[in-house]
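Right after this note come the structures.
Read-outs: derived from the displayed coordinates by stated rules, not from any lab. This is a predicted model, so every value here is computed, not measured. Cβ atoms are built from the backbone, for glycine too; each structure is taken alone.
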Structure I
Amino acid sequence: MRNRRYMMQSAVVGFPRIGKLRELKFASEKYFRGEITKTELQDTAKSLRHGHWKHQKECGIHYISSNDFSFYDCMLDTAVLLNVIPNCYQRLNLNELDTYFAMARGYQGKAGDVPALAMKKWFNTNYHYIVPELENDTRIKLAGNKPFEEYLEAKNVGIETKPVIIGAFTFLKLVKYPEGKTALDYIEDIVNAYGRILEKFHDLNTEWIQFDEPALVTDLSEDDWMLFETLYQKILPQKKGRKLLLQTYFGDIRDCYQRVTSMNFDGIGLDFVEGKQTMELVKKYGFPNNKILFAGLINGKNIWKCNFTSLLSTLDEIKTYAKQLVLSTSCSLLHVPYTLENETTLKPEISQYFSFALEKLQELQELSILTECDDYQSEKEYVKNQQLFSQNRLYQDYEVKTKTANLSEDDFIRKPQRKERAKIQKETFALPLLPTTTIGSFPQTQEVKKNRARYRNGAISKTSYDQQIFSFIKDCIEKQEQLGIDVLVHGEYERNDMVEFFGENLSGYVFTEKAWVQAYGTRCVKPPIIFGDVKRTRPITVDYSSYAQSLTTKPVKGMLTGPVTILNWSFPREDISLKEIAYQIGIAIRDEVLDLEKAGIRIIQIDEAALKEKLPIRKSDWYREYLDWAIPAFRLCHSGVKAETQIHTHMCYSEFHDIIKDIDNLDADVISFEASRSKLTILDALLEHHFETEVGPGVYDIHSPRIPSVDEMATALKQMLTKLEKDKLWVNPDCGLKTRGISETDAALQNLVEAAKRVRDQLTISL
């Protein structure tokens with residue numbers, strides 16, 4: 001490539017933390033188990049950070065991030081940095097790292113017994129953050145050294161970085177307040193804390209500091225803007241010669257563009273991928289000549305290579321309005337896998353379309369050089385890219401396209417209505433008050449994982465593999481009957497992941513070996529990739545569910561993942577609408593539902609764990625761009641079943657208050673929510689909106705290793721009964737038990753059953 005000496009400056013908002021092969025996950029879990037020391041864990045973290053910086057430097061990235069590394073979550077890091085540590089964790093008197101993990105995971109041991117902090121989804125991503133919690137006596141102040149230590153760590157290996165910190169506005173928007181207090185009560189303290197941060201970076205002679213303010217892309221009220229303005233009018237004068245980058249992502253800042261660009265920031269990061277109005281705002285209002293525009297044009301949330309023609313054209317257009325320009329990722333790259341280097345089974349004709357984190361660094365490098373070439377269209381990198389985009393890559397299936405196009409209104413309506421179905425189902429199942437169940441998965445032991453690995457490696461046949469699965473299922477059914485659970489599950493031993501498993505059994509998907517993405521903490525997922533049209537070619541779960549049902553007279557739930565979750569937890573193709581993809585998947589799941597029903601499965605759970613995770617950030621887009629097809633896609637799955645077949649669904653960490661009516665409109669018969677970690681705040685929404693669906697708010701948090709007592713769960717059930725009708729309440733954990741150990745699962749479920757029995761008996765006596 002000519003003119004290699006000249007290139008546009010480039011930046012990366014943030015980089016994945018987990019390592020090429022999930023090194024951080026495994027080291028952290030070893031630390032939790034006491035198998036390695038704190039020093040050994042920190043050595044692993046240091047090695048990963050050095051690798052991150054080295055990769056970026058080798059690709060010519062000018063603005064390299066530091067402090068984007070985290071042992072668990074950057075919001076939690078910021079809380080600790082700002083002394084936002086609730087008293088219950090301080091009273092444990094653990095070391096700093098163990099206190100940090102106690103906030104993230106809960107703690108149950110010699111030092112005490114405390115649950116974890118709440119967890120919520122990070123804007124419109126599949127990542128979840130720990131919610132900081134303020135108390136009446138909390139004093140926000142600079143109380144840590146992590147950003148400064150990691151900056152110096154990079155400096156010592158010859159790399160100048162821009163430290164990344166969650167901005168004061170976003171922090172105050174996402175934090176949980178004590179009753180009677182608001183953000184206004186903490187302005188002075190947080191301004192002083194961020195002033196101290198800037199002061200310390202001044203002392204270190206740091207050139208650039210990045211404040212992440214994604215909350216600016218949400219619907220802002222005038223009060224929100226006044227809060228932001230008040231904060232930064234006080235923070236900005238404390239720069240002391242440091243350059244401050246205001247970084248936004250996941251959307252556009254239409255509510256405050258002119259105001260933000262008039263403030264004394266040295267750089268502003270704007271998202272040109274998900275920011276629908278970003279280009280329009282820049283064209284309409286211009287961009288200040290004295291600031292640098294960090295143009296987020298490389299998609300940080302999807303894995304497809306970018307089209308150089310389109311992107312270079314956009315860059316040329318931006319250049320007419322912004323005199324100082326840096327090419328950047330649209331958001332942190334933590335939302336995509338680390339690298340394609342570990343993918344040995346992907347066909348080259350498929351992998352050539354993909355770009356993971358390391359490959360996106362290469363794209364940044366190539367584009368940065370192409371922008372400065374007089375005739376970039378003749379450069380081999382450009383020619384190669386255009387050849388890729390000019391060829392037909394998709395797996396077309398005209399049968400699927402026809403079925404999707406011919407869907408009618410009747411395909412989305414179940415008959416009879418839910419109230420009538422409820423009466424029929426009460427008679428059919430004759431379950432006790434407060435029926436107990438679980439969400440689906442049981443612990444995936446080393447034996448389970450070994451069986452799957454042997455089958456994948458070709459060491460055993462499918463018949464031998466299934467025989468072992470049936471053995472696991474038999475043990476699981478026996479265990480649940482011993483515990484006294486009312487509605488059973490088969491344990492899901494056949495599936496590695498609730499989405500990947502179904503993707504492997506549907507056409508139109510391709511799969512990776514090691515393309516892991518962090519969901520939260522040490523939980524990593526390997527999203528499948530939707531490459532073509534999707535359809536079911538054979539039954540997927542029927543044999544496993546049928547076998548489980550044959551072992552007991554109690555109902556066993558058929559366990560499926562819903563179309564919206566399968567879509568949202570996959571990397572989707574970008575050439576057709578999300579609506580069309582969702583309907584294709586919905587038809588496939590409908591076929592499986594009807595086959596389960598034919599096989600005698602009377603309760604079928606269609607999980608929509610991620611229903612809200614792709615809800616547009618702007619409320620004006622909720623329906624026309626998402627809910628208007630997401631809700632029907634679920635209804636499509638179950639519209640054809642009999643009245644006596646009971647349809648369940650499940651939803652994970654999110655705030656559902658704003659769409660609770662839409663959730664009711666899924667027309668399921670029973671829905672379970674992850675609710676315990678948010679302290680059952682969803683109950684008020686259910687009551688306020690007269691929620692018709694029977695409901696099971698989780699009575700304990702399965703993402704923590706602690707075992708809740710009978711009293712704790714009975715108290716939670718009594719709280720639920722103050723807001724919910726007793727004949728509409730189910731008792732269950734808040735999510736699947738896949739990641740938990742056997743002993744803790746048995747103990748927790750025994751307590752759950754006993755708590756339900758205790759409260760049930762009390763209700764019977766009162767009658």
Structure II
Amino acid sequence: MASGPDVRATTISSVSPSEPQGDEAASTRPGPVENTALQMVPRTVKVLLPLPLADAYDYRVPDGMDVVPGHFVVVPLGKRETVGVVWGEGTGEVALEKLRDIAEVLPALPMADALRRFVDWVSAYTLAPPGPVLRMAMSVPSALEAPKTETIYRPAETSGDEALKVTAARRRVLEALRDGPAMAAAELAHLAGVGASVIKTMASVGLLEPVERTMRRSFPRPDGERPGPTLSPEQASAAQALVDKVQANAFSATLLDGVPGAGKTEVYFEAIAAALAAGRQALVLLPEIALTAQWLKRFEDRFGAPPAPWHSGLTGLERRETWRGIAEGRVGVVVGARSALFLPFAKLGLIVVDEEHDGSFKQDEGVCYNARDMAVVRARLVAAPIVLASATPSLESVVNVATGRYTALHLPGRHGGQQLARLTAIDLRREQPSRGRWLSPPVVEAMKQTLAAGEQSLLFLNRRGYAPLTLCRACGHGLECPQCSAWLVEHRFRRTLVCHHCGHTEPPAHACKYCGAVDQFVACGPGVERLAEEALELFPEARLELFTSDSLMNRDEASAAVDRMIAGEIDILIGTQMAAKGHHFPNLTLVAVIDADLGLNGGDLRAAERTFQLLYQVAGRAGREDRPGRALVQTHMPEHPVMQALVSGDRDRFVAAELADRAVAGMPPYGRLASLIVSGPDPAAVDGVCAALARRAPQQQGVTVLGPSTAPLALLRGRHRRRFLLKASRETALQPLLHAWLEQIGLPGSVRLQVDVDPYSFL
């Protein structure tokens with residue numbers, strides 16, 4: 001988002017509140033109506049469905065059905081029934097006789113007003129229909145059903161002939177229940193050392209009383225009163241400032257800016273403790289699944305119990321029970337990826353966005369939104385503070401601090417007094433690797449020294465697989481994805497070719513489909529697998545491991561790899577951006593960035609910012625304990641401002657220069673951007689829609705429309721793609737302008753139009 005969201009800047013659709021209760025209801029109840037016909041008019045409500053529809057639909061409320069805004073209801077739609085949410089009173093735009101009745105009100109707790117307003121806000125800001133946004137807030141349909149029940153047993157009131165009925169086995173059962181809770185038959189039988197039939201017989205003769213109990217998963221409650229670690233004076237001051245904001249029980253936005261290893265996590269843990277102590281819930285958003293393992297351990301050490309995780313690896317049962325626990329207020333703290341932002345918190349009192357600068361918070365398909373920015377909106381809607389934590393804050397957050405929209409807390413030094421890693425740029429024009437190699441002589445020598453000292457190295461290359469490109473020596477053609485305008489990436493360890501855009505896989509090729517040459521393929525450029533191959537050749541005795549999304553397929557595997565690294569079972573870690581941030585490896589003293597120029601190529605607006613953030617973060621993994629660290633950055637452009645900023649350690653100077661360039665160009669955060677992608681299987685139909693859009697493009701001062709042009713990724717999943725880029729001044733009301741433009745265009749059934757306000761990807 002260009003300068004951070006402002007919940008006041010976009011109109012939010014209103015929803016009717018619940019009917020007043022008690023004295024208020026008596027004072028506001030209308031008097032008698034003489035026309036009895038009016039009294040018989042059925043009530044209608046709007047029901048929003050989690051479908052890509054333009055608006056909510058009106059439905060009649062059957063006599064005797066109690067319905068309030070937020071209720072989950074079953075309604076007919078065509079020849080089927082679906083679940084939606086009551087969004088307010090009916091519009092009255094459709095004749096009553098044409099409306100259909102609500103079929104059922106589900107037993108789930110109603111969706112809170114703040115969450116419904118949040119759905120409306122996200123829809124209005126992103127120009128996505130409200131239905132797909134609602135679907136993200138209804139991600140666990142099974143949680144809306146009535147929870148299952150089980151039979152438990154407790155001692156019955158004594159009867160006159162009790163003594164005749166109580167055998168030794170039955171006495172053990174009664175002893176097991178003495179001064180304790182009621183239990184299910186299996187649990188009680190096991191505890192008493194009897195068969196299940198004994199329990200059933202005791203119930204039948206009146207010694208035990210069966211009771212139905214709702215089955216709920218219990219969640220351990222993190223202890224907000226549990227003492228935390230001793231903080232440095234800087235940490236303690238920042239922590240107290242956050243605690244004060246939590247105790248104020250009002251919206252605020254704070255940027256927690258600290259160098260890698262400064263102890264930002266311990267600082268915002270104090271804010272979480274304050275929220276728990278006040279009986280409120282906390283949400284922590286993390287960008288990478290790989291970050292979760294260490295974070296969870298630190299959290300449990302601090303609070304004596306784990307938080308509730310929310311990610312794609314949960315089972316259906318875990319998702320259902322966690323969703324219900326959050327809605328009922330039984331879950332105190334949730335940690336998750338961006339989707340956790342749409343969970344039904346009962347009393348949300350704090351949001352933390354860790355690594356707030358990370359591009360993983362941006363969703364580029366479906367509903368295009370930035371979870372960091374939308375988290376600010378949700379915090380405002382529930383009147384809760386939000387903390388944005390990073391060692392390399394986004395330029396948007398920096399500007400929001402400068403303009404007073406956010407406050408800032410700074411942690412300028414590492415916790416414990418450790419120094420940041422010494423960073424050196426290696427000019428590959430002078431220090432060239434050997435032919436067919438990718439590690440320069442200074443990096444190889446540094447790795448030798450690190451291994452000899454019993455310390456660990458991290459080789460960082462943000463490129464998965466063995467090689468990014470495979471060419472035929474005979475004709476020069478490369479291996480391409482059949483569904484995308486992208487190269488197939490060789491994954492030699494898995495013996496497969498993969499498209500990293502659509503997921504297409506195929507076995508390794510032996511014959512060129514263009515010239516028929518056999519076994520003439522050559523790998524061009526390095527990926528992490530090729531780097532691992534080279535490292536093993538140079539250091540055959542070293543214990544080496546890959547740390548990528550391909551080698552670590554889930555959270556448990558990532559956690560195990562982190563544990564091995566901490567335990568010293570790995571000498572050389574080779575990783576992509578998964579290894580770049582958030583990890584604390586005590587014995588890691590050397591970081592080598594193999595291709596520092598990789599992210600600077602192409603026309604990405606944020607290329608310099610992203611590259612600096614990534615390299616600064618990965619360099620920050622080295623020397624986090626008592627051993628000094630060093631970072632070596634291989635580059636062909638040591639004179640580039642990014643490399644100069646890294647070597648000098650002058651982050652603020654780089655940020656100021658980058659912001660000055662953005663201001664001159666009118667680019668975010670000083671301007672607004674919106675991306676339009678038109679796609680379809682038929683390029684002629686796509687071009688037809690693009691021509692219509694171009695003819696009706698906005699013509700007003702401060703607005704520039706670029707395009708249509710072929711998207712850099714011209715073919716994706718079999719769909720041809722064209723792109724428009726709308727550039728506007730900061731003062732332009734972007735959403736109304738886009739609405740007015742797009743509503744003039746009709747789309748053929750095969751053509752899709754995706755709008756991305758504040759785009760991060762320019763592919």
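Kirkwood radius over Cα pairs in Å was computed and gave 29.7; which structure, I, II, did it come from?
II
A value of 0.90 was derived for FRET efficiency 1/(1 + (r/R0)^6) of positions 121 and 441 (r between Cβ atoms, R0 = 30 Å, to 0.05); which structure in I, II was it taken from?
Here the read-out was taken from I.
I have 88, 50, 45 for Cα extents along the principal axes in Å, for residues 177-432 alone, calculated from one of the structures I, II. Which structure is it?
Going through each structure in turn, the value belongs to II.
Given a value of -9000 for helix-only ellipticity at 222 nm (-39500 (n - 2.57) for each DSSP H run of 4 or more, over all residues; to 500), point me to the structure among I, II it was derived from.
Source structure: II.
To test your reading of the models, identify which of I, II gives 20.1, 64 for Rg and Dmax of the Cα atoms in Å, for residues 593-712 alone when calculated.
Here the read-out was taken from II.
Of the structures I, II, report the one carrying the highest value of distance in nm of label points 7 Å out along Cα→Cβ at positions 137 and 313.
Sorting by distance in nm of label points 7 Å out along Cα→Cβ at positions 137 and 313 in descending order puts I first.
Identify which of structures I, II gives the largest calculated value of FRET efficiency 1/(1 + (r/R0)^6) of positions 537 and 665 (r between Cβ atoms, R0 = 30 Å, to 0.05).
I
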